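Listed next: structures, encoded as structure tokens.
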Structure I
Amino acid sequence: MTSPAEPEMTPEELYEFYARPENQIPQGPMVRRKADLTATVPVRFPPAVLEEIRKRAADDHRSVSSWIRVAVDRELKRDAG
């Protein structure tokens, strides 16, 4: 398996890269997600805000959920300091 140069690849190129079976073979040890996520919290955003969140998440190569968690964590740390 070759490794993609992710910062240099567009989302479409990444999709094509991982669509090939030879690039779907796990490499290295298994990594589990953090078990400390405890609950799902439904949140609604206006369409324009949600579109901006999606854009920023994609720019950061994150899921929307991950991007929101990072943004909330950053805000909580800012207020605590």
Structure II
Amino acid sequence: MPIVLRVGGFAFGIYLNDHPPAHVHVYYSGGSVVVELESERFRDVRGMSKADVNAAVRLARAHHAELIAKWKLLHPDEET
């Protein structure tokens, strides 16, 4: 899984063979969460505090255009 963005200690990754909707796997301090890029919903929280999940969602929002562009680059045949 390529890490497509690192910011504030958070690492944002996108699996090459992943499924829609467009989303990122966010890793921080030994924990992880999946954030959907359009809806900003999150799921699969593992070992992350609520504050860290909220920070991950805020960072995904702040870097939305860049993350969508990376998703499209890695998944050219899918709609976002």
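None of the figures in this text is laboratory data; all of them are computed from the coordinates on show. Nothing here was measured: the structure is a model prediction, and the numbers come from that model. Cβ atoms are built from the backbone, for glycine too; each structure is taken alone.
Using distance in nm of label points 7 Å out along Cα→Cβ at positions 49 and 65, single out the structure from I, II with the greatest value. Before the final figure, lay out the partial values.
Details: I: 2.0; II: 3.3.
When distance in nm of label points 7 Å out along Cα→Cβ at positions 49 and 65 is computed for each of I, II, structure II gives the biggest number.
State the single structure among I, II that was used to calculate relative contact order in percent (Cα under 8 Å, 6 or more apart), giving 15. Checking each candidate, the match is I. Among candidates I, II, the computation of helix-only ellipticity at 222 nm (-39500 (n - 2.57) for each DSSP H run of 4 or more, over all residues; to 500) that gave -15500 used structure I.
Match the computed value 0.93 of Rg/Rh (Cα atoms, Kirkwood Rh) to one of the structures I, II, and report its label.
Values: I: 1.05; II: 0.93.
Of the structures listed, the value fits II.
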